[in-house]
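Please treat every number below as a calculation from the coordinates, not as lab data. Worth saying up front: this structure is predicted, and the values here are computed from it rather than measured.
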Structure I
Amino acid sequence: MNSKVKVVFMGTPDFSVPVLKMLLQNYQVVGVVTQPDKPIGREGKVSCSPVKQVALENHIPIYQPEKIRKEYEEILSLNPDIIITCAYGQIIPKAILDFPKYGCINVHASLLPKHRGGAPIHRAIMEGDTKTGITIMYMAVGMDDGDIIYQEEIPILEEDTAETLFDKLSVLGAETLQKILPEILSGKAPRIPQVEEDASFSYNISKEDEKIDFTKTRREVYNQIRGLNSFPVAYTIVEDKRWKVWASKIGVEKKFSSCGEITGIGKEGIMVSCQDGEIILTSIQPEGKRRMDASAYLNGYPKQEELIGKKLG
């Protein structure tokens, strides 16, 4: 353990936890910065972030500024040698970026400069990418545009969802940072400027992104559904009721007169017309019900043939 190096860690979701745990095992973490507690669910119960929970368990001082660009003096008073962020959720002001002698380092879940922004994992799948990875970078004032230190690449498998890719990249982020951090602290780490012409942006998922667009190709719909599994989950409207769609399969290639109609039902699920053929909805969650296999839903539907021709939208 390098107890002489004082680290401030900034992060919020489950994705950040392996990085924080790695730092706790190897360095002196003098403070944790995370997003403020928020009410969740219908009851509005206040819940703390996964990162805060780990900090509490390890008796690390916690800071939760509403707006870090205005509330950072306490953080600087910790006199950190290095600040490390991973999915924190706020833009870090220049006053913080310029403070630590070893700089501010970010663990980002894409192969920058591609997929800058807050939803790189979701959008990598939704856009049909076949690979992604972790970038360790020096932070700059712009969004994920600092110099690259090191990258580790992994494939995006056909069966990957946002959830499985989150899990893989979360672990990879901690392993990659652990490998490269000694070089950063020794001053031997490279600084590779990003090529702006190659940059793309992956902004946070909007409500519009969640609704399935059956006018797209089968592959695009398939990628949208798995790219939103398991949060926030894609949906469609069936008879004025919202259906969450958790999983699907690519069906046969075929031309239809219109998109978004139920064209068939079977053991695999519910077939829906797309631009170039059928997508098969295999796992659904009708409004007010639990998640279930589409075949189980069909077994409980009294007149299955009446579903044929219904419009989804």
Structure II
Amino acid sequence: MEKRKLGNTDLAIMPLIFGGNVFGWTADKAMSFALLDAFFEAGFNAIDTADVYCRFVPGKEGGESETIIGEWMKDRGVRDQIVLITKGGMDMGEGKFGLGKAYVSQACEASLKRLQTDYIDLYMAHQPDPNTPIGETLEGFQALIDSGKVRYASCSNYTAEQLTEALNAAGGGCARFEVLQPHYNLIERSAYEGALESLCLKENLGVIPYFALAAGFLTGKYRSKKDLRENMRSSMVAGYLEPRGLSLLDTLDTVAQKHSATPAQIALAWLMARPSITAPIASATNPDQLGSLLKVPEITLDQDDITRLNNLA
């Protein structure tokens, strides 16, 4: 497995990123440490998280995932070997939200403290802030870069129009977004393919999609509504349980059987094979799940496989 250059940055990552949204939620501290150990020992080096993880879970305040990752990196002494990605800007309560210059600095400082590090490799605007001019946001990111607290600025959930505006505003004291984190997978394709993907290719942006397995749907585990009881995002998955989604699973099954793989592995291999994608983000809550994910870079889809999967749109 070879590392991939992350857009215009000098960061190089393995072709799979560990999604840290599970840490402190469906994986407690002990399990999180075990998963991170296995991920790192297998040669992978990029971890994605956000300050808001796991605020969406009743009883959680946010920051739980960053805290666990920070404790793990400090305990293992591996900070300099990790490409660390985190995000800010979503509602953390008590009026803490948005991408104003002052709050960008405040949110980053809080993340640095939880992560027990003095720099973040890739700091992301978690979502656009319609109430803040993009120039102000980018000035805030540039100040963090100038201070050495952030290596590169990036963004998540931006449309082609919003990303174009941000790229046009870069320079003259405004940071440039170098990486995009879109919602993109084999069944959710329309928002990324087209203008947004073309822009990323033109500008040589790194692209690291989230929900790479469509909240678990592309594992093939959910094929009827009665299968959804244990899924934390059942409303999202339920929307895929229609003829197109079920036909997609049938095709995944066929391609997976050809490669002696699982549907999830093929769905991730398809993302890895797409020229515009640097690496997908995927999560695991137990060693067996993680072990399966770590085998994906060994799978090589041929052109017939890729064409067959592409035609599912």
Structure III
Amino acid sequence: MNDLKEFIKIASDEEGIDLIGFAKARNFTEFEKFYNKKIENDYLPDVGSIRDVKKRLNVFDVMPQAKTIIAVGVSYNKKIDKHKNEAIKGIISHHVFKTDYHDIMHEKMHNLIEKIKEKAGNNYKFQCYCDSGVLDDRIAAYLAGIGFFGKNNFIINEKYGSYIFLGHILTDINIRPDTSAQNLCGDCRECIDICPSGALMDSYCLNSKKCISNLTQKKTLSDDEQQAMDRHIYGCNICQQVCRFNIDAPVRSSQSFSADIEDIYVDCDDIINMGKDRFKEKYEKTAMYWRGYDIIKRNAEAVKQNILRNNYGGNYEG
């Protein structure tokens, strides 16, 4: 199947997939302690977490006949200049583009699968996922050699950094595996030192309960959690912004990832006053829409309070 492997790599490039790797299908048993530690310390995120470790790690429960994991990565790196009025703007993470990245990734993977079928025949099975299955996309990417686990808990590729959307395809085709990537973080702890909420700790540990990205997705927030969000209406990229592997990473020019400065730095009142219909019209196709207008509006109101408190003192009174 070596010829098929090379064909898949070429076909993935044609589909705009920046990174692809192959791992032998097996259960991720060596990560069981990693997950159990998170559960014991209550470090799992409040949103979207799967607390059944076996479901998170058992490949053969998802596809019993799987022989290969094909991991893919698509860079979404884009240089965004600071807004001239940045200090009084709320921030939406720049992975929230005009098109939901889940849709983009699934389209690319489905197109790749069709090309593999044309080459190998229709007798093989495929299942693809991007934040849509129980298995951990990051573990699949690591085992397939796409990148290493950084201290910020992202998968980092030496060339493309950590601004990478990840997905994986399970198949019953037997393809020669790649080797996992060597960790290159070394003594660097920039991401740990800059994390404003203290979510990142030594030993590659992340307390997702404190992570600002997690806070912006929670259904209920305490006063302290609302203040911890600072100016982040949805998501947070601070630990990635300081990573040395992102500083010189190639910039993506794809229109699928076309975020403008006004998409990232937003007026809180625009969110607060837009209403559900306008919110749907503007954000329905983005990765933020699933969280719903009520929560995003709440976040904008909290961020507005934080901005006024930090810049002008006191609470906003209309």
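Source structure of the calculated read-out (P(r) over Cα pairs in 10 Å bins from 0, in percent, 6, 27, 36, 24, 7, 0) within I, II, III: II.
Taking 13 as the value of relative contact order in percent (Cα under 8 Å, 6 or more apart) derived from one of the structures shown (I, II, III), identify that structure. That value comes from structure I. Computing Kirkwood radius over Cα pairs in Å, for residues 18-193 alone across structures I, II, III gives 17.1 for structure I.
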